[in-house]
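Chemist: Several structures are given next for inspection.
Bear in mind these aren't lab numbers, they're just calculated from the coordinates by the rules spelled out. Just so it is clear, the model here is predicted, and its values are computed rather than measured. Cβ atoms are built from the backbone, for glycine too; each structure is taken alone.
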Structure P
Amino acid sequence: MKGNMEERACHLALYIIENRATVRTAARQFGISKSTVHKDLIERLPAFNRPLYLQVKRILEENKAERHIRGGIATRRKYKGM
């Protein structure tokens with residue numbers, strides 16, 4: 001999935017929208033870095049597909065607002081041995 005950047009950005013956006021995935025999950029799924037996912041979605045996608053960008057932006061903002069909760073849950077699991 002390292003070919004066309006526009007195509008990759010669209011695939012990433014659709015994956016995140018369909019699965020309500022985080023940037024980290026999408027990066028793992030596509031075999032690229034988190035910074036590449038973020039750059040594709042935030043910088044490249046708005047240039048050629050604004051409606052898709054607006055949809056994925058909503059999910060990314062939601063994930064950002066919830067990340068402190070996810071971090072707390074992960075820490076709890078770590079120390080409880082789950």
Structure Q
Amino acid sequence: MKIIIYIKTGCPWCLGVTSLLRDHNIIFEERNVLENKEFFDEMIKKSGQNLTPTLDIDGTILADSDKEAVAKYLKLAC
């Protein structure tokens with residue numbers, strides 16, 4: 001499974017999702033959209049919006065998500 005998470009520095013929802021993934025030892029690639037315009041443009045192209053966290057999980061996009069939604073999608077206990 002390949003997971004890319006698009007984040008913004010200081011975003012509490014981003015911290016919640018990345019913590020969830022780390023707590024379950026799930027490998028992911030973090031892309032900060034405030035530090036890299038290419039990542040920002042890529043996120044908008046994939047999701048149609050500019051809110052974070054946005055995840056690309058094997059091509060499935062979870063836009064403007066949160067810890068609970070990601071846990072439900074991955075079938076993880078919070």
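Chemist: Matching task: 29 is the computed value of relative contact order in percent (Cα under 8 Å, 6 or more apart). Pick the structure from P, Q.
Modeler: Details: P: 29; Q: 36.
Answer for the origin of the read-out: P.
Chemist: Which structure, out of P, Q, was helix-only ellipticity at 222 nm (-39500 (n - 2.57) for each DSSP H run of 4 or more, over all residues; to 500) calculated from, if the result is -12000?
Modeler: Matching structure: Q.
Chemist: Determine which structure produced the value 0.75 for FRET efficiency 1/(1 + (r/R0)^6) of positions 4 and 20 (r between Cβ atoms, R0 = 30 Å, to 0.05), calculated from the coordinates; the candidates are P, Q.
Modeler: Working: P: 0.75; Q: 1.00.
It traces back to P.
Chemist: Using the calculated result 0.93 for Rg/Rh (Cα atoms, Kirkwood Rh), pick out the matching structure from P, Q. All intermediate terms of the calculation are to be shown ahead of the outcome.
Modeler: Working: P: 1.05; Q: 0.93.
Matching structure: Q.
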